[in-house]
Structure 1
Amino acid sequence: MKNILKVLLIGLFSISSLFALQKDELKTVMSKKIDDSIFIIKKENITNKQKGQEIVQIIDEVFDFRKMALISLGKKAWISATKEQRTRYLKAFEISIKNSYIDKLGLYTDQKVKIIDLESIFTQTSKIERIKLITELISQTETYKINYLFYKSKTRDWVIYDINLAGTSVITTTRKQYAGLLKQKSLEEMITEIEAKNKAHD
């Protein structure tokens, strides 16, 4: 299951720009963008790191890394952080997520991604609309669902704030990981640890 999720993570960044797109355009445009990203992944004349760098250049407009980082850290830890710690954490989180993607590229083989549907969902308390893009990663033997969750940003229109891979939320998993670390370490120590891992990755 662990290796399956690693392969599924490739889908996490297999998308290009959604900047200023309307809801009714998402399904059509996403299909094209996913195909374009898979084309990059299948290139044989460049390294996996170069593939990752090419796709990383196009993901900034579609992922809200700040929101993902805040959800992952939790309100209590964020409030307790100094201004300098907040800046460092946001940067370290974004680099870590991107590095994770690049690492997973080597696991990609002959899977195909198919867009299944686009659903509107609403939060229980404020009834704010969210959009779930349902896709499938199809291999020769198995099929896995990958759901991308969008919210409408005030400044960037529809952007991704979470991904559900085979029933597992990336952000929920990260939040549990960070909560566990903060039981053993200070926030400063956790940020330093993330920064060190990012540096080692380079």
Structure 2
Amino acid sequence: MKAKIRGTEIYFDVEGAGLVADGNTLREKPVAFAIHGGPGSDHTGLRTGFSPLSDRMQIVYFDHRGSGRSARGDKSKYTLDENVEDMEALRRYLGLGAIISMGTSYGGMVAMAHAIRYPEAVSRLVLIVTAAHSGFIARSREIAVVAALTAMGNAAPQLKVHIQGALNVGVSRTEIVETIMQMAVYAGFPAALNGLGAAREVFAATEAAH
């Protein structure tokens, strides 16, 4: 399913019933948003771990804009702030009250930023393997952009710019290569190989310049 919100289309899927029998009445289960990491990946990896929770809550999985099954668009809007606003727009689109917000890795940053900006929209905050968000430091931002552009698989010029940017702010070549290789899990080996090719070109140009 896709929600047309904020000038894009956000893919979402729902697991678990919203109403369950409780004696002679129906009881409404709490709703949780499962927020994936990345950037550039999708919600698929969350299902194995989160699916058993659907006995106790209704789970809404979604893909960030430009990721997974959500629509592509203006790359300048592939940001944490946009992800936060998309998440809140999706909550309103679905007509939900306060949600349980469950974020992993980068998704935890989205969850924290959303809870700070919209405290009335969150009943519980569950954070898994993440870090407090106070704005991406330069190294983290460049690593995230390299990962996202690698996963896209068709943005070699922009990827080269951000690989160079990562080097400029102190990201090592090893960290860049590891980041690109990790995207093979989400975007496939061809995308990762293209990313490694772009990295080799940037590394070679850097050596030639010195």
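Among candidates 1, 2, the computation of helix-only ellipticity at 222 nm (-39500 (n - 2.57) for each DSSP H run of 4 or more, over all residues; to 500) that gave -16000 used structure 1.
Taking relative contact order in percent (Cα under 8 Å, 6 or more apart) as the measure, the highest value among 1, 2 is held by 1.
Assuming 23.6 is mean count of other Cβ atoms within 10 Å over residues 62-69 as calculated from a single structure, say which of 1, 2 it is. Corresponding structure: 2.
Any read-out appearing in this document is the output of simple, stated calculations on the displayed coordinates, not a laboratory observation. Small disclaimer: the values here were computed from a predicted structure and weren't measured. Cβ atoms are built from the backbone, for glycine too; each structure is taken alone.
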